[in-house]
Structure 1
Amino acid sequence: MDYHKKILIIGTGISGVNAGRLLLEKGAEVILYDDKTSLDTAELLSRFDKAEGVHVVLGELKDELLSGIELAVISPGVPVDCPTAEKVRECGIPIWSEIELAYHAGAGRLAAITGTNGKTTTTSLVGEIFKAYTDNSFVVGNIGIPYTEVALQMDEESYTVAEVSSFQLETIVDFKPHVSAVLNVTPDHLNRHYTMENYASVKLDVCKNQNEEDYLVLNYDDAVTRTMAEDNRVKAKVIFFSRLHSLENGVCLDGDTIVLRENGDTVKVIGLDELILLGGHNVENYMAGIAVAYYMGIPMKTIVSVLKTFKGVEHRIEFVKEVDGVAYYNDSKGTNPDAAIKGIQAMNRRTVLIGGGYDKGAEFDDWINAFDGKVKKLVLFGATAKKIAESAKKCGFQEFVFVDTLEEAVKLCAETAEPGEAVLLSPACASWDMFESYEQRGDMFKKYVNELGA
């Protein structure tokens with residue numbers, strides 16, 4: 001790619017700024033654009049070491065500004081059908097995602113993991129395996145480190161695992177991992193993708209540039225991902241994993257042991273009793289991670305050594321502390337009903353549950369029905385509180401109460417839960433109505449819990 005171009009970056013968040021830094025480093029002229037006129041131009045420029053190469057434009061994107069622009073890089077939080085993107089597209093300017101830009105700038109062997117749930121845990125696991133194998137490894141994407149932030153540090157010997165979202169996959173062009181994985185597909189982000197068919201199709205785009213020398217890891221137990229193997233976009237070798245079925249080829253269970261079967265041979269990988277993380281969903285995450293790492297060429301001995309010590313990720317069914325005999329868990333990353341179902345299924349005691357948040361267009365009946373007598377009380381806050389309450393009433397669950405803030409929710413839970421019970425923050429919703437991110441929501445929950453009894 002010729003970087004000596006005039007390039008438009010749409011969006012001024014972390015993704016956009018890091019894309020701009022990479023482009024400046026390569027000699028491009030950067031136009032940083034956002035439609036929010038309230039942003040501070042000086043503050044935005046202060047994020048760049050070479051601010052003289054950046055031109056900030058806020059508000060209306062005028063036609064004359066687009067003259068001479070040869071490429072646009074769109075941040076994942078900006079819808080691809082928004083008026084700005086449509087205007088850029090009408091001018092014949094190609095639009096790349098941040099991961100497409102990073103892919104062109106980076107080097108080495110790449111694995112990419114997507115899916116509705118489990119992406120962060122599986123990506124973290126694979127990242128730890130890569131790290132145990134080589135110091136020349138990177139963990140990037142939605143997991144917290146923008147791909148563009150470290151792409152220029154990569155070389156041909158690098159091993160990179162990227163957690164990629166449907167938003168990022170919407171605008172890939174040449175992005176091509178050696179191993180890709182779609183962990184599952186359940187309703188999420190329908191306010192952006194509109195239909196489940198569109199959402200699933202975008203997820204599968206992770207493999208659209210792969211060929212017969214590459215691998216696509218799919219969940220056999222998920223009806224949507226199982227049928228992806230038959231899609232005409234799939235040219236890579238398909239590797240299934242399954243917690244519920246015995247597979248002739250792939251990663252599955254043989255009794256209480258995870259095994260890898262390949263060409264008639266069976267390799268015993270690890271016993272379930274040797275793993276730290278609990279819950280069936282985590283068994284699936286382990287299996288996916290094993291498949292991705294193995295087909296990236298990592299020795300099984302290295303994979304197993306990491307499996308035995310892997311403790312998961314922050315904000316995903318994370319034990320916080322016990323207060324007066326009540327165990328508190330932070331599952332702020334449960335940002336959709338399916339993820340929150342996994343959270344409640346992992347609880348082994350009566351639970352006071354905190355839910356609610358930003359409305360992504362999801363329905364909550366399946367989540368409510370998954371309570372299965374385990375939820376003592378549902379404490380609701382945020383934009384979706386009333387919608388969830390209506391779903392609860394429809395499903396015959398009446399033990400819910402409304403609060404205004406997360407702090408108030410924690411205090412009420414502390415008054416409600418009895419010794420031997422649990423309090424779980426697993427909102428089934430995104431955080432953007434009241435928080436900057438699910439991480440901030442989880443951090444605030446932990447802060448309030450740690451203040452109990454202090």
Structure 2
Amino acid sequence: MQKDLTLRLLPALMTVAFSGSAAAAGFQLQNQNAAGTSVAYAGAAAVAEDASTIFFNPAGMTYLPQGHSVSLAGTVIDRSVKFSNTGTTPMPVINPLTNLPTGAFHPIGDNGGDGGGVSLVPAGYYSYSISPAWRVGLGVSVTYGSETEYDPNFAGRFSGRYTSIHQINLNPSVAYRVNDQVSIGGGLNFAKSDIEFRQSTPFVGAPLGVLKGDDTAWGYNLGAMFQLSPQTRLGLAYRSKMKFDLEGSQQVGAPLNINRTITAQLETPDNLSLALSHKVNEQLELLADATWTGWSSVNALVPLVASSGAPASAPLRYNFHDSWRFGLGAKYQLNDRWNLRAGVAYDQTPVPDDASRTMTVPDSDRTWLAFGARWAMTKNTSLDFGYAHIFFKDSSTARAVMNTAETATLQTVRGDFTTRADLFSLQVNHNF
């Protein structure tokens with residue numbers, strides 16, 4: 001039983017483990033630069049104002065100055081995730097020799113403290129103009145990476161107590177200006193992920209189960225920009241799915257003393273973004289975007305025993321739905337040095353219902369409010385400052401902890417989640 005409970009959650013680390021400080025719905029990390037934070041990432045696929053366009057729309061490199069363009073960014077995400085128990089049922093104590101209940105029950109536990117925390121999200125981008133029409137570039141960013149940790153006596157500890165994920169994405173890219181109205185671009189994505197998960201198991205003494213795993217995967221992204229008029233630009237960007245063949249270890253303490261290798265497959269979702277940038281006059285620029293994410297690819301994940309290839313447990317079911325994000329923003333050129341910015345966005349959660357909401361990803365619909373500025377330090381160097389507050393809709397869970405065959409519910413974790421997040425971003429841009 002304990003093997004099922006831990007193995008079932010290995011893929012969850014890859015799909016939803018950014019719950020401690022995720023700044024976009026599901027497990028996405030929107031914060032790939034600081035310039036975007038100040039406008040809630042509205043119109044990101046159409047802006048093309050610095051080298052970070054490599055991530056959002058590689059075609060935007062053709063709008064950068066000749067020569068070299070470099071952008072280095074960092075975002076501090078301070079997120080709070082608090083659980084309030086509303087009727088969690090007790091978990092039976094399981095005899096490790098018979099796999100049957102002993103008749104006793106584990107204490108239900110408490111609310112687990114604050115499951116959130118503070119994370120630093122770095123990113124770096126470089127673009128070079130081979131010719132007036134051709135550009136090449138490289139982006140390096142943390143696409144997923146955070147920790148979610150509840151106290152040891154958390155009421156949901158048998159469903160999930162701690163997650164950690166660190167994923168680095170390398171994004172070499174190329175762009176070509178077809179003419180004054182059309183630019184196209186594309187890139188490869190190579191991601192390396194390291195994960196860890198911990199939860200209590202229902203056996204005598206509630207031994208801690210630990211999962212660790214890692215893998216690499218390839219994907220791609222494509223983009224196009226259309227200069228509809230001197231004032232209006234349309235951007236279209238697509239980022240592909242990425243398939244991870246995870247391999248890792250499962251360890252459970254005494255009295256079980258388990259240490260074995262497991263595997264699992266995960267396919268992260270693709271997304272498509274349509275963005276608009278329109279200059280009302282010399283000072284005011286308006287931004288808008290709509291982004292679709294194919295979260296339905298995250299449905300049921302099946303962990304396998306590495307030595308035999310047999311199913312290691314019942315599938316881990318998330319039942320995610322596809323979701324949408326909408327953003328509106330504005331930039332105002334105050335003077336030669338200062339450009340002021342603000343934005344708002346609505347981000348829809350892929351979690352369809354309370355039964356699908358996990359302890360480590362109590363995701364819900366959210367609204368962004370953001371503001372910031374760009375300061376032109378010199379002709380070739382600028383600094384971006386951005387702040388955003390994310391309002392999460394209060395959510396609930398009714399998560400069942402099932403037996404191996406999914407024929408019986410051992411425990412149902414019931415509770416309410418209250419979540420909030422604050423983002424602080426800084427970015428330096430330099431052309432030479």
Requested in this report: Tell me which of 1, 2 gives 21.2 when you compute mean count of other Cβ atoms within 10 Å over residues 268-275.
Outcome: 2
Report summary line: mean count of other Cβ atoms within 10 Å over residues 164-171 gets 23.1 when computed on, of labels 1, 2, structure 1
**Report entry** Structures 1, 2, by relative contact order in percent (Cα under 8 Å, 6 or more apart): label with the highest value
**Finding:** 2
Query raised in the report: If mean count of other Cβ atoms within 10 Å over residues 284-291 is computed to be 27.9, which of 1, 2 is the source?
Result: 1
Query raised in the report: A value of 25.2 was computed for mean count of other Cβ atoms within 10 Å over residues 124-131; which of 1, 2 is the source structure?
Result: 1
**Report entry** Comparison of 1, 2 by distance in nm of label points 7 Å out along Cα→Cβ at positions 60 and 380 - largest value held by
**Finding:** 1
Query - For -9500 (helix-only ellipticity at 222 nm (-39500 (n - 2.57) for each DSSP H run of 4 or more, over all residues; to 500), calculated) the corresponding structure among 1, 2 - result: 1
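Rule-based calculations on the coordinates, nothing more; no lab input. If you're wondering where the values come from, they're calculated on a predicted model, not measured in any experiment. Cβ atoms are built from the backbone, for glycine too; each structure is taken alone.
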